[in-house]
Structure I
Amino acid sequence: MKIRESGMPEETYWESFFDVQFILSQLQFDYTINNAVEFGSGYGTFTIPAAKIIKGNFYALDIEPSMIKRLTERVLEENLSNVKIINRDFVNDGTGLPENYVNYTMLFNILHAENPLTLLNEAYRILKPGGKVGVIHWIHSAITPRGPSLNIRPTPLQCVDWLLESNFKIINKEISLPPYHYGIIGLKE
């Protein structure tokens with residue numbers, strides 16, 4: 001099942017919204033991570049740089065064949081052997097990864113899903129104790145050039161509440177990721 005309002009703009013335009021290295025550093029995504037997963041990897045905006053940082057495998061999940069195709073091209077161009085690209089409906093079918101398996105899960109611009117708790121519960125399930133979840137989303141403002149409509153765009157407080165409901169401990173509840181995003185870090189104890 002596709003996430004509502006999940007259409008992707010042209011790749012260069014999409015990537016212009018993010019300072020990827022800054023976002024990863026602010027969300028404590030670093031070389032201490034062994035395995036990681038991204039729910040909705042898209043073009044690989046975060047996949048490619050993140051895979052270069054970690055020690056182990058990076059699992060990139062997406063439902064869209066066109067996104068899988070583009071990400072595959074990029075992984076080959078970068079000669080990355082640790083990216084495992086998975087075409088999967090993770091909303092309905094989960095990630096397919098074992099319980100307590102990864103050190104970091106990325107839920108970037110995806111918690112406007114109809115049931116965000118489904119994604120957060122799956123992230124919690126596959127995280128090892130001590131593992132982290134990084135959440136980013138568009139700020140709750142009409143000034144953003146993209147993003148889901150405000151009536152389904154989550155606020156930082158909503159995301160924090162969902163993380164707590166999914167048993168995460170909040171490490172940092174609102175990280176400014178200018179110009180258009182905020183981030184939150186949760187921990188599986």
Structure II
Amino acid sequence: MPTTVHEFAWPDRVVVGTIGVPGSRTFYLQVRSGSQLVSIALEKQQSALLAEKIDEILDELGTLDGNPFSVPASTPIELVDNDQLEPVQEQFRTGAMSLGWDPATAQVVIEAYPLPEADDDATLEDDAASFDDDAEASEMLLVRMPVGTARAFTKRTREVVGAGRPICVICGQPIDADGHTCALPEV
């Protein structure tokens with residue numbers, strides 16, 4: 001079965017946003033180019049790690065002699081995007097992701113693949129045993145972002161991730177809106 005590739009070479013918009021209230025939010029990576037719009041669900045941790053790793057790539061590129069890719073040290077103000085997500089129709093829930101750099105176009109490259117289909121009767125052990133490198137995803141998201149857009153993406157993503165539930169100063173766990181009981185570690 002051929003893989004459907006949702007490709008965005010120079011997107012008009014690429015953001016992480018959420019739907020729901022803190023503690024029950026669903027995170028989405030949403031990309032738009034013209035009338036083409038794709039939204040994929042991902043975990044909060046995937047969002048945070050994606051922003052962290054993109055910043056690492058950009059920081060490293062910015063230290064190259066003469067900064068040949070014109071990597072901004074901070075987010076260009078004209079690229080800040082604080083708008084809500086556009087209407088979401090989830091394309092797929094993200095499983096594996098990869099991140100790279102294309103020096104030919106000076107773009108950060110994100111690839112996202114759906115979670116593998118799992119049989120209801122299969123166990124995790126069976127799933128791991130049946131996975132092989134030749135398995136192909138039925139679809140994928142391929143996004144290429146210029147460096148300024150990538151900086152703006154990481155800034156927004158960090159803000160979205162950080163806008164969740166407050167953290168308890170005693171136990172370090174999130175505090176729900178309906179209360180909190182500390183789960184202190186046993187000593």
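Of the structures I, II, report the one carrying the highest value of mean count of other Cβ atoms within 10 Å over residues 13-20. When mean count of other Cβ atoms within 10 Å over residues 13-20 is computed for each of I, II, structure II gives the biggest number.
Once distance in nm of label points 7 Å out along Cα→Cβ at positions 53 and 173 is computed for every structure in I, II, the highest value turns out to be that of II. Work out which structure the value 2.4 belongs to, where distance in nm of label points 7 Å out along Cα→Cβ at positions 101 and 141 was derived from one of I, II. Answer for the origin of the read-out: II.
Tell me which of I, II gives 2.1 when you compute distance in nm of label points 7 Å out along Cα→Cβ at positions 37 and 165. Traced to structure I. For which of I, II does Cα extents along the principal axes in Å, calculated from the coordinates, equal 39, 38, 31? Structure of origin is I.
Each of structures I, II was scored by relative contact order in percent (Cα under 8 Å, 6 or more apart); the highest score is held by II.
No value in this document is a laboratory result; all are computed from the given coordinates. Values in this document were obtained by computation on a predicted structure and should not be read as measured data. Cβ atoms are built from the backbone, for glycine too; each structure is taken alone.
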